[in-house]
Structure 1
Amino acid sequence: MGRAGGRGLGRMVHGADATVPDVIEIRSAHPVERADLDAIRTLHDTAALADGHEALGSSVWRDLETGGRPGSVGGFAFEGAQLVGYAHVTPSDNFSPPHWAAGIVVAPTRRGDSVATALLDGIVEHVRRTEPGEIVLWILGPTDADDQHAAASGFEPSRDLLQMRVALPLDVVAREPDGITVRRFLPGTDEAAWLAVNNRAFRNHPEQGGWIASTLAHRMAEPWFDPDGFLLAWSTDPAGLAGFCWTKIHQPGSDDAGLGEIFVVGVDPTHQGTGLGRKLTVAGLGSLAARGVRVGMLYVDGANTAAVGLYRALGFTVHRRDRAYQREVR
């Protein structure tokens with residue numbers, strides 16, 4: 001397995017902390033080696049089978065599979081030779097403002113002790129020594145115990161994200177508003193216009209706002225990217241991009257394989273309140289259905305009651321609740 005080097009978690013726990021069982025050893029590694037990655041996948045599959053959903057989000061997997069960004073680190077909890085817990089933290093400087101993104105997975109047999117807290121304490125210490133700042137920790141389908149472990153390491157809940165699903169095709173027809181033309185995204189042509197509208201539509205949003213060219217380029221380099229599923233609504237009055245609906249079909253091998261996702265739908269503030277968002281959502285779901293997808297899904301902020309109400313009216317129901325926790329490290 002990989003070993004700590006230079007700026008890893010910087011500590012090893014082996015019975016030294018009374019809250020961590022004597023049989024548990026904490027190590028760290030950067031980069032995460034191939035053998036490490038195989039062990040993480042095995043642990044993740046075991047946890048997903050028990051929980052019914054994934055534990056680590058796409059930003060963690062993207063970092064792991066590309067060798068890790070400078071500054072990222074993986075924390076490993078071992079019981080003998082068996083991996084029973086893993087935490088990952090990586091700089092998310094493709095966003096404005098920059099922050100650290102973190103995720104964690106713990107074996108079902110080890111959730112009753114303080115393995116999770118020890119791993120989270122380790123990534124906090126790594127951030128403190130590397131480049132202090134805000135850490136955003138995502139836990140998918142959190143339990144009361146997850147809340148307690150996060151709180152023990154100084155993380156506070158900041159927002160809930162609902163995963164909602166609907167059967168496709170919808171029994172709804174979307175008509176384009178007057179003066180609106182919808183077409184597919186043209187790589188190499190539409191990036192600047194899309195970034196401008198996205199950042200106006202999601203001003204101050206913690207994930208979707210503040211995108212820069214490299215953020216978009218990273219997403220367009222994903223294996224699931226398909227410009228045919230990236231719809232842009234162009235207006236004649238005022239002229240320009242009015243809104244968009246970007247869809248994603250989850251690839252084989254993922255926990256959500258075969259699902260069609262409304263990755264993001266947005267409307268420029270000058271066109272909000274016109275019903276364009278609903279029409280773009282319906283058009284995106286229609287695009288997914290036309291490509292053979294039979295279940296649509298999306299994520300929406302639980303506090304956005306207007307959007308939740310819209311999706312419920314289209315037939316969506318809540319499938320899972322995810323939670324972001326934040327901690328400022330100084």
Structure 2
Amino acid sequence: MILVLVDHDRGVLDPLSLRALTAARKLSSDVQAVVMGRQGAILAKEIGEYGADTLFVATNDVFADYTPMASGKALLELVTKINPEAVLAAGSPRGNEQLAHLAAFMDLPMAAECSSIKIGNPHEVTRARWAANIFEEALVHSDLLIATVLAFSVEPEQVGGTAEIKEFEATLDAADTLVRVIGRGNESKIGGISLTDAKVIVSGGRGVGGPEGFGILEELADLLGGTVGCSRVVTSSGWRPHAEQVGQTGTKVAPDLYLACGISGAMQHIAGCKNSKTIVVINTDPEAPILNYADYAIIGDLHKVIPALTAAVRAARG
């Protein structure tokens with residue numbers, strides 16, 4: 001039996017978890033899922049459609065928001081009770097962090113960002129390393145495999161079904177809740193579309209020039225029914241919120257169209273956007289590293305190119 005940690009943000013499902021469920025179903029016909037917090041119970045129907053027979057819901061009040069160490073402790077309690085062959089989660093920052101706590105509590109190895117998994121003795125995994133620029137084949141010597149599934153390495157597949165909800169309250173102590181979300185601010189979603197859901201992302205880097213320069217990117221993204229992303233240097237400068245950062249330390253995305261504006265293309269950023277179906281780069285530097293990954297490139301000033309693209313889209317739509 002495979003147990004999958006399904007991640008959610010206050011009841012909003014992380015779509016990468018559906019890919020983890022699909023990966024688990026390729027390993028076993030017996031797939032069960034767990035969510036942290038009562039709000040996660042509303043996801044039972046969708047989780048069942050992607051192959052989980054049971055949804056365990058940790059009901060502690062502390063799980064009203066993200067509490068990673070407490071999640072690890074709750075997972076420890078559940079794993080001890082149901083004894084799965086493997087525990088999987090999405091290879092997202094939150095998925096990796098929660099399973100790392102579980103592995104630490106159990107004094108077991110953890111395999112992160114796996115593009116392939118084979119259950120056995122030992123377990124065989126292929127892991128993405130160095131921002132997925134190389135892949136490592138490894139053996140995991142442990143009765144229980146604790147692993148995360150590399151983002152976008154598996155396509156989610158619906159199989160139909162219903163997940164039975166089973167609630168439990170984990171035994172936690174004060175130390176388990178030292179790290180927790182106590183407040184939120186500056187959350188941003190353009191047009192209500194998140195980076196992971198967006199089919200079109202218009203992303204800006206240092207070349208945008210400042211926070212005011214993102215206005216033209218927002219206009220084009222809205223016109224295309226997409227959302228705005230950015231590079232790490234942008235969030236580090238305080239121009240845009242971290243929720244919009246694309247990259248290894250941000251969000252990994254796979255839109256139909258990724259429009260990179262004024263982004264040089266550090267390895268960490270490429271790790272976040274290289275699964276895009278089409279990458280279009282606008283940059284004044286013909287030697288920018290991101291051009292090596294571009295399907296199409298425009299060498300020019302984004303402050304002239306973006307308004308021209310916006311006008312062309314409006315004209316095409318009559």
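Consider the structures 1, 2: one of them gives 20.1 for mean count of other Cβ atoms within 10 Å over residues 141-148 as calculated from the coordinates. Say which. It traces back to 2. Kindly point out which one of 1, 2 the value 10.6, 29 was derived from, the read-out being Rg and Dmax of the Cα atoms in Å, for residues 221-268 alone. Label of the originating structure: 2.
Assuming 1.9 is distance in nm of label points 7 Å out along Cα→Cβ at positions 53 and 205 as calculated from a single structure, say which of 1, 2 it is. Going label by label, the one that fits is 1.
Supply the structure label, taken from 1, 2, corresponding to relative contact order in percent (Cα under 8 Å, 6 or more apart) with the calculated value 15. Answer for the origin of the read-out: 2. Tell me which of 1, 2 gives 14.4 when you compute mean count of other Cβ atoms within 10 Å over residues 45-52. Comparing all candidates, it corresponds to 1.
Read-outs throughout are calculated quantities, based only on the coordinates presented, and are distinct from any laboratory measurement. Just so you know, these numbers come straight off a predicted model, no measurement behind them. Cβ atoms are built from the backbone, for glycine too; each structure is taken alone.
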